[in-house]
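Got some structures for you, see below.
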Structure I
Amino acid sequence: MNPDSIAEKKYIEILTAQAPKKQSRICGDYIITDRTEEATTVILSDGMGTGVKANIAAVMNASRLMELLRLGFSLREACKRLVDSLHEARTSNIPFAAFSACRILNSGHATIISYEMPSPILLSKHFATYLPHQRFFPMGLEIISEVNCVLEYGDGIILVSDGVSQAGMGRQFRLGWGVQNVSYFIDGLLAQGVDIKEIPHKVLQKVKEICISDYGDDTTCVFMLCRESNILNILTGPPLKKTDDERVVKKFMEMKGKKVVCGSTTVEMVSRCLKTKATMIEEPEGYHKPPSYKIEGIDFASEGAITLNQIYNIIDMPPDKLAGGSAVTTLAMIFHESDIINFIVGTATNRAHKSFIFRQMGIFPREVIVKLLSERLKKIGKIVNIEYV
């Protein structure tokens with residue numbers, strides 16, 4: 001794990017707003033995302049029609065495309081395989097869905113391949129402009145389009161379904177609101193100083209205003225914002241060899257980002273190596289409220305295995321539900337606020353983790369809970385790295 005190279009990577013925050021054609025129906029648009037150390041991928045799929053049938057078509061096709069990408073196919077090759085099936089859907093009962101697939105490398109280079117979808121919109125800090133499809137080319141017996149661009153910090157890409165581009169068709173607008181008018185609308189929001197993260201919801205509000213009452217179609221706006229990564233570094237457990245204590249702590253302190261120490265023995269080791277005092281700021285009130293500590297130069301410090309086990313149980317809860325003011329909820333909020341999480345896991349034996357009470361309470365030892373927690377963090381969109389010392 002190279003902390004410096006991780007810190008330099010751009011992070012893509014995904015913001016969405018979506019509404020079905022009618023409030024009581026299921027939305028026929030579907031969004032699926034995937035995030036790795038190399039790239040962020042977003043697929044917006046628009047199933048033919050509306051309601052349950054359209055939703056099934058959108059989910060099936062988007063999920064198939066994403067699975068092809070996860071298996072290692074290039075974006076073009078994965079799209080080709082899906083488009084071949086969608087061509088058959090024109091004359092059969094195969095579920096049909098239009099789609100836009102956007103892959104953004106952590107360098108900021110972005111590729112958007114679209115099939116019967118509105119053009120993407122490029123958004124910067126000061127203006128928005130729609131990106132006319134740069135290339136049209138045959139893919140089997142169908143035509144797809146491709147757009148390429150490079151995102152810098154503060155830039156973003158917006159994908160919309162035709163519920164946005166065709167809003168007001170035949171009423172206020174002969175051919176619908178149109179992507180160019182959407183970009184003009186976003187320009188106005190930026191000029192008014194509207195928070196950039198509110199743009200997807202503002203776009204949907206405008207669509208509903210244009211359509212007067214219900215939305216004219218299933219409507220989706222996806223915004224991929226390029227920004228600096230929020231990095232969290234966690235040191236938990238002393239290294240296997242005590243002679244490595246100084247080296248490991250020094251490396252930990254040099255890493256870019258927020259620093260958290262988990263484990264009472266680890267707290268003692270860090271305070272000793274930093275030649276500073278660790279002060280307990282929250283007395284333990286039982287297993288549900290493990291202790292926390294204050295160490296100069298460290299953002300947060302707490303007990304280890306019990307705290308991480310409890311965080312594993314609640315980490316997939318919405319952040320606004322994490323209340324209580326304990327070390328557990330405080331650290332859970334730090335996890336939610338972070339984009340890249342680096343664990344440095346000490347492999348020294350901790351006899352307490354083998355005690356009967358730990359087994360009785362179902363508390364996993366450090367090396368087990370870190371792996372389990374990392375998988376759950378990945379599912380909520382975090383990039384996780386683990387290094388053992």
Structure II
Amino acid sequence: MMFLQYAIWGSWGPVLSEYLINNLGFSNFQVGTLIGLLPLATIISPFVGGQLADRYFPTEKVIAFLQLAGGVILFIVARSTSYTFMMWMMLLYCLLYAPTLALTNSIAFINLENSEKDFGKIRVWGTIGWIVAGLSLSGWRLVSQGNTELTMRGDTLVLAAVFSIIMGLQSFSLPHTPPKKGSVSPWAFLEALKMLKYKNFLIFMIIAFIVATELMFYYILTAPFLTSAKIGVSPSMVPGVMVIAQVAEIFVMALLLPYFMGKFGIRTTLAIGVLAWPIRYIIFAIGTPAWLVIASLSLHGFCYVFFFTAAFIYVDMVAPSDIRASAQSLIALVTLGIGNYLGSLFAGWIGDYFTVDGVTNWTGVFIVPCALTILCAVAFMLFFRDEATSAAQAA
């Protein structure tokens with residue numbers, strides 16, 4: 001499940017911006033708007049998905065329907081070159097895909113005996129899926145280079161569509177996970193929102209939101225940055241080069257996350273994750289030597305796993321059992337939704353602001369997320385305290 005869930009996103013997430021800019025001629029802001037549709041959908045739809053799974057339908061069947069329908073739409077989007085048509089169709093697709101990000105976490109947490117210990121070992125397969133998608137795309141482009149019979153417009157979206165159809169079928173084999181019976185409130189998402197009354201949970205969500213906005217500088221601008229004259233990676237090699245980040249994710253998620261969570265607790269794990277962000281963006285801002293920039297992609301393992309993966313574990317620790325799907329939707333709303341949507345627009349605007357006559361000042365671009373993530377790291381260390389047990393009891 002995790003392999004396919006993130007193979008879908010990994011097929012288009014890291015490299016769609018390069019395709020839209022270099023092949024279709026879209027502006028940075030248009031690209032930011034398109035990439036921002038998934039976060040926008042995550043604002044709108046996860047509460048619906050969480051509500052359906054928590055109260056009405058088995059989680060595995062909800063996931064199956066959403067992925068099958070999404071795969072069909074991706075095939076249509078792949079053939080489009082119109083910005084307006086692509087925007088509306090991608091919005092429809094993202095409204096279907098967004099709930100599955102929270103629901104796959106939820107079905108894993110519900111069916112694992114020890115989620116704090118075992119979730120990282122399951123979630124690492126999502127990273128493997130992301131890597132396989134990137135390497136498959138690079139291999140396809142190398143094989144089809146110069147061969148008009150093999151060249152396919154929108155290949156990044158076609159690959160995502162194939163994975164989506166496969167996952168829709170595979171979802172019927174997932175553990176049967178029916179909705180909870182006898183819940184106190186029929187409106188699970190309202191109960192999840194009440195968790196924001198607790199100080200530490202609110203502080204955590206605010207910092208997670210800000211960090212999520214800066215994640216989009218990586219997703220939207222890294223591929224164009226790598227193909228710029230400053231770094232010099234060829235477009236056909238970008239998907240393969242960017243899987244360095246996911247290889248690091250595997251190591252961090254499978255080996256380091258369980259160790260740090262068990263030995264140092266959630267607060268220290270999250271703190272390391274926050275601190276890794278400005279280090280990576282400092283290297284990007286300096287921009288030389290090129291090998292160091294490429295090597296710094298490996299920091300994504302700590303950036304993403306020690307903060308965002310650990311964040312989902314933290315939410316599962318503090319959420320009451322009958323609203324866990326909606327609690328996962330809440331963190332998805334704040335990070336993958338509102339944070340990534342505003343971050344997409346912000347990153348696109350910053351990219352255009354520092355671009356003059358087609359030449360981008362990459363140092364100026366990456367100084368911005370560097371400064372903001374430093375502020376997040378300081379605020380997190382000063383104000384967040386790990387009170388998971390008492391928060392759960394209060395909730």
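What follows is calculated from the coordinates using simple rules that are stated; it is not laboratory data. Because the structure is a prediction, the values reported are computed rather than measured. Cβ atoms are built from the backbone, for glycine too; each structure is taken alone.
Which structure, out of I, II, was helix-only ellipticity at 222 nm (-39500 (n - 2.57) for each DSSP H run of 4 or more, over all residues; to 500) calculated from, if the result is -10500? That value comes from structure I.
Which one of I, II has relative contact order in percent (Cα under 8 Å, 6 or more apart), as calculated from the coordinates, equal to 30? It traces back to II.
Looking at structures I, II, which one was semi-axes √(5λ) of the Cα gyration tensor in Å, for residues 177-304 alone calculated from, given that it came out as 35, 17, 16?
The read-out was computed on structure II.
The value 24.5, 76 for Rg and Dmax of the Cα atoms in Å was derived from one model only; which of I, II is it? It traces back to I.
Comparing distance in nm of label points 7 Å out along Cα→Cβ at positions 161 and 241 across I, II, which structure shows the greatest value?
Details: I: 5.8; II: 2.9.
By distance in nm of label points 7 Å out along Cα→Cβ at positions 161 and 241, the leading structure of I, II is I.
Just checking, which of I, II has the largest value of mean count of other Cβ atoms within 10 Å over residues 137-144? With respect to mean count of other Cβ atoms within 10 Å over residues 137-144, the highest-scoring structure among I, II is II.
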